[in-house]
Structure I
């Protein structure tokens, strides 16, 4: 019985420590990564802007459907077991797209993804920058120290390269 109490106390202490450290991690973060594709900007734009078609080439996104607007273009997406609503904030073909998670104030996380396409001699430089926030201190700890902020963008960029038949190695951008 004493061993069970010690194990329980240790577990509770660990959770408390994670929560305290998570409170010290900033709520907001910025993480970006970039790749170069041998495709013209218009071709990259066509694939990236087709939000309904993304699940066909990026396995992490299970579903992406346009929903009734109400003034701004909206999408409902399902990823890794959770659903999120997206709003298109900026649409500047073929160079810049900004999507925002349409999260209520009490949500666990939110933020934007900015997609930027720049022409280069060999094709296009494509950058994704996440400007996000995480409300729960435990999730902040996990995101900062366990999962990292770059994993989703890097997965997206590798899948985009594969969609074009290219092997790409995302380069992380320095934090802003």
Structure II
């Protein structure tokens, strides 16, 4: 079996990544493809620990996010990743002034076949321990975009609400999936 097509969603907090990942996984599976959705390790950590991670816990969370994506890529045709190690790197930089995880995050991002970057066009919503506030979105987006450029990753931007966002994301998937299937031997 060849490695799965990996589609990763990245973007600032409260930009619809989780909702979009859920919808994409369902829509792609409905087409008859074996899909695994990889949920956000940071979200699980915060729920389990009832706190946000400390500085010394960031790298393990980033590596676990990447590990789960790679394991899923050996078991499915398509992986839909609700974020990547690159987002952990961005937050580690913003919260702890520690840019050391960018290297790990950028390498992991380059391994994805498609990166969807969610726009800052949805209303901000509180979501437990993971939300810093709408005031952080701009700086997260700027650092994320800079990291994507450094990594040589050209993301597909996804904007709009409801079905418009889903339609745009599925269209980006269709283009990239057709290209990758054409380039990879069966």
**Study point:** Which of I, II leads on Rg/Rh (Cα atoms, Kirkwood Rh), for residues 54-117 alone, largest value
**Key:** II
Review point. Out of I, II, which structure matches -9000 when helix-only ellipticity at 222 nm (-39500 (n - 2.57) for each DSSP H run of 4 or more, over all residues; to 500) is calculated?
Key: I
**Study point:** Structure from which 35, 19, 15 was derived, semi-axes √(5λ) of the Cα gyration tensor in Å, options I, II
**Key:** I
Review point. 13.6 is what came out when mean count of other Cβ atoms within 10 Å over residues 70-77 was calculated for one structure; which of I, II is it?
Key: I
Review point. If we compute distance in nm of label points 7 Å out along Cα→Cβ at positions 14 and 30 for structures I, II, which one ends up with the highest value?
Key: I
Revision key, fill the gap. Mean count of other Cβ atoms within 10 Å over residues 102-109: greatest across I, II for structure II
Check your understanding: Comparing structures I, II by mean count of other Cβ atoms within 10 Å over residues 6-13, which one has the largest value?
Key -> II
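Read the figures in this text as sums done on the coordinates, not as results from a lab. The shown structure was predicted, so the numbers you read here are calculated from the model rather than taken from an experiment. Cβ atoms are built from the backbone, for glycine too; each structure is taken alone.
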